[in-house]
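Student: Once you scroll down, you'll see the structures, which are given as structure tokens.
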Structure I
Amino acid sequence: MSSEELTILYVEDHLPTQELIEEILKAYCKEVFVANNGEEGLLLYTEKKPDMVLSDIRMPIMDGLEMSAAIKAINPEQTIALFTAFNEDEYLEKAANIGIETYMLKPLDRKQFFNSLNFMALDVQMNREKNGGLEDA
């Protein structure tokens, strides 16, 4: 599966970061859906059913961990990456307990970011193959 076939939900409350990452993602994948907080992200997720979810952890209204837990309740195999400016074990442990395998620290290292995106794209492909190539309805 090529990255140009993927759809991504990107959730970030910090506008300058949001604009920068959104531009990078638009060049990487087929379509990017952008939300400003976890509540908006969850609504977009249920409407658009993206292949991957990228989210900041600390946000107003609903944080990235709460949103990710709600998404995993809908689709336990959903590929999600979380990032934050804070390197705290508590967040890493909560993310792991939710089933999040990809966690990135801000400021994002461009090479690490693309490596993580490519790893996530492989995860999406493996999930599709495991489910007989069928996407969620």
Structure II
Amino acid sequence: MTGLYFYDSRITEMAARVKPSARGEYEITDLNRLYLEDGTLDVVTLGRGYAWLDTGTMESLFEASEFVRTVEKAQDLPVSIPEEIAFDNGWIDRDRLLECAQRYGKSDYGRHLKMVAEGGIAPSRNYGD
């Protein structure tokens, strides 16, 4: 099941209840089902502007990196900057974002964070919705 998962502190207890599937593997779907059954599963469907890139093989990792490179070049903006996402969602403030920018110095990454902090780049979206 394609996705990005965040689990609460009960994860080890829940995972211990999962049994291997017919394929002999522990399935993420079975773990998610436990959360669904106890009513605590929260699902967010990602809409336009998101892409899931399988990176399970060397070939697919290469293809994913080429995709990201192409998008970044076409938009002249980096893809998925954790500090920017945190700032957009109010998880860190402007001063913390500037500290992060300073840590990366004059690199493209650091300059991007500084531009975001100074309002030179509009928030991309609210990632928490």
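Taken together, the values in this text are just the output of simple stated rules run on the coordinates, not laboratory data. As the structure is a computational prediction, the values presented were derived from the model and not from experiment. Cβ atoms are built from the backbone, for glycine too; each structure is taken alone.
Student: Which structure, out of I, II, was mean count of other Cβ atoms within 10 Å over residues 34-41 derived from, given a value of 11.8?
Tutor: Answer by label: II.
Student: Which structure, out of I, II, was distance in nm of label points 7 Å out along Cα→Cβ at positions 82 and 114 derived from, given a value of 2.7?
Tutor: That value comes from structure I.
Student: One of I, II was used to compute mean count of other Cβ atoms within 10 Å over residues 74-81, and the result was 18.1. Which label is that?
Tutor: Matching structure: I.
Student: Who wins on relative contact order in percent (Cα under 8 Å, 6 or more apart) among I, II, i.e. which is largest?
Tutor: I
Student: Identify which of structures I, II gives the largest calculated value of distance in nm of label points 7 Å out along Cα→Cβ at positions 18 and 58.
Tutor: Structure II gives the largest value of distance in nm of label points 7 Å out along Cα→Cβ at positions 18 and 58 among I, II.
Student: Let me ask you something else. Thinking of I, II, which structure, once FRET efficiency 1/(1 + (r/R0)^6) of positions 90 and 106 (r between Cβ atoms, R0 = 25 Å, to 0.05) is computed, gives back 0.35?
Tutor: Of the structures listed, the value fits II.
Student: Please state which of the structures I, II yields -0.34 when log10 I(q)/I(0) by the Debye sum over Cα atoms at q = 0.11 Å⁻¹ is computed from it.
Tutor: That value comes from structure I.
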